[in-house]
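Below: a set of structures, written as structure tokens.
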Structure I
Amino acid sequence: MKYIVLDLEWNQGNIGTEQVMPGLPFEIIEIGAIQLNEQFVMVAEFHELVKPMVYHEMHYITSKLIHMQMQELERGRPFPEVAERFAAWCGEEETRFCTWGGADLTELQRNLNHYDLPPLSDGPIAFLDVQKLFAIAYEDSKTRRALEYAVDYLGIEKDIPFHRAFSDAYYTAKVFAHLAEENPKLLENVSFDVYHVPKSRDQEIKIQFDTYAKYISRGFSGKRQAMTDREVTSSKCYLCHRNLRKKIRWFTPNGRNYYCLAYCEKHGYLKGKIRLRKTDEHLYYVVKTTKLISEEAAQELQLRKEKAEEQHRRQRAGGDKKTGNPE
């Protein structure tokens, strides 16, 4: 397998002067990539500027960050041509994309879709989020550091400026190679880009990591349909694969994230978390994680449920008073 470390720069419309294009909030203006072989050695590079076709003013934040002017981009090629050249450069052999953070593959696919170009995949794409791998290796797994922080932490020489697509791909590749050589097991911690959701139950993602399990559902027409699906709402122990009875049924404190608590007689308490997400095609899909927690954490979850229920009661009571309905 080869690894392609990808970084993008993109522009967006300036509010008040340019209307946001539906389905394309960010227009790619630069693509940088580094190819590494199975020994994590850099073997090829790719760099192209993209001529703007949608947003013709540089957003002030983009300009401040990457120090680029629109005149420079006018020398670039149109996105369809750059995308074709990038696909040819990637080749057809087995590839694992690597990025710093989780946004680049989504925005690349949005831009491909805007121009009716072939997608990278018709379903979720497994990739390596190097920012997350760094957090697993050197932080608490949750903290997300800037790329330059990771470069400084690992003592990597800074020989070109940051905040351009090629340079950030170059430094991400350096960090990735360091992590992979130091602990190859880190590469088992794949992430998934879900711009294209699974199209059927058979294509749904079910994967187990060292400390938790993840499930990514197919698309549903609405939240209710998603949250009444038996697979979505089931609780299983990812260690012994038993179906579990819930101690706390699914509840939500905010309408977006849902939580439950189950108990395995062999392994203890397991917390389920569901994040409901919406695609550009207005489908809802579920990202569910399940992990073992302590008895103290289980008690905290019970208190959180009670607090959420009290908040919902107050909201309903307030609504009844406004409409004049008795409680």
Structure II
Amino acid sequence: MAETKQRRALITGISGQDGYYLTRFLQERNYEVHGIVSCRAPGIGEAGERLYYADLADGSNLSQILDKSQPDEVYNLAAQSHVRLSFDLPQYTADVTGVGVLRMLDAIREFQQRAGKQVRFYQASSSEMFGKVVETPQSESTPFYPRSPYACAKVYAYWQTINYRESYDMFAVNGILFNHESPRRGEAFVTRKISKAVARIKLGLQEKLSLGNINAQRDWGFAGDFVEAMWLMLQQDVPEDYVVATGQVHSVRDFLDATFGHVGLDWTDLVETDQNLFRPAEVDLLCGDASKAREKLNWQPKVSFKELAEMMVDHDLKLARKEMG
């Protein structure tokens, strides 16, 4: 019997939360993983992945990286992905998060012609594209109403992905992922900001936590569950776009209840509201309908909201104890 060829994946944004979980998910399935990083020298990553230096705001060496890595699948996770920051850096966000995807798509199109092989492309789309929602829950057919430079850039990238799929017969898909968190989440994001503060307040390293809109409601899941859906989209016979979500809504208040409650604290005396942390245009409610992903991909989330909150606090308690020496 002929030996099955090892598949290769190229991940942009591999150093982020989703890149971490996706790398390990793919390696468990015997993929050779290559990654693009923007702030680190090329070489070998901590899990044995092969790394290249590039920036989607430039794109001049994307073709070279594709030639070197020879991927079967490309997962585009790179972006300026902080919504609040996108109001301060709108042009940079549009360039990286929006036009950067066009640069990658075009590089793949040209690579396919050179290499004579099909590359399957995953674009990390976002629930923020729904913004000021016109219906709840939001599905693949819900119209977009973006409310930030980040969300506008993601809408641009979403349609470019579809345009390249339809114009050049590329296997290109959008995964419209709702909020997904983990202990690897960046500390600028509200869930990780909270879990880190809970740990530090519990151990006496911090007194208060300042937050913006604690009434915002989100559909929160575990990043480790969501990367499986990314992979499943690229294993289908036909390229399609999918919403990935838990279908359950919780407010920031609920996350405060779960995290502070996990260590026996009452957050109402420890959390302050800072108007500077509110967005110029708020997104009040996001809730995803992942029926299509459940039916066609046979995907479903495994980690509950409470388990996610406690997982993050437990991780940050370990870090806080190290901080104490």
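The table below lists the values:
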| read-out | value |
| --- | --- |
| When distance in nm of label points 7 Å out along Cα→Cβ at positions 211 and 267 is computed for each of I, II, the largest belongs to | I |
| Read-out distance in nm of label points 7 Å out along Cα→Cβ at positions 155 and 299, computed value 4.5, structure in I, II | I |
| Comparison of I, II - label where distance in nm of label points 7 Å out along Cα→Cβ at positions 11 and 123 is highest | I |
| Test item: distance in nm of label points 7 Å out along Cα→Cβ at positions 91 and 251 calculated as 5.5, pick one of I, II | I |
| If mean count of other Cβ atoms within 10 Å over residues 115-122 is computed and equals 12.4, the structure in I, II | I |
| Structure responsible for -9500, with helix-only ellipticity at 222 nm (-39500 (n - 2.57) for each DSSP H run of 4 or more, over all residues; to 500) calculated and labels I, II on offer | I |
| Value 18, calculated as relative contact order in percent (Cα under 8 Å, 6 or more apart), assigned to which of I, II | II |
| Per mean count of other Cβ atoms within 10 Å over residues 139-146, the highest-valued of structures I, II | II |
| For -0.21, -0.28, -0.70, -0.98 (log10 I(q)/I(0) by the Debye sum over Cα atoms at q = 0.06, 0.07, 0.11, 0.13 Å⁻¹, calculated) the corresponding structure among I, II | II |
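Quick note: the coordinates plus some simple rules give every number you see, no bench work behind them. Please read these numbers as outputs of a predicted model, since none were measured by experiment. Cβ atoms are built from the backbone, for glycine too; each structure is taken alone.
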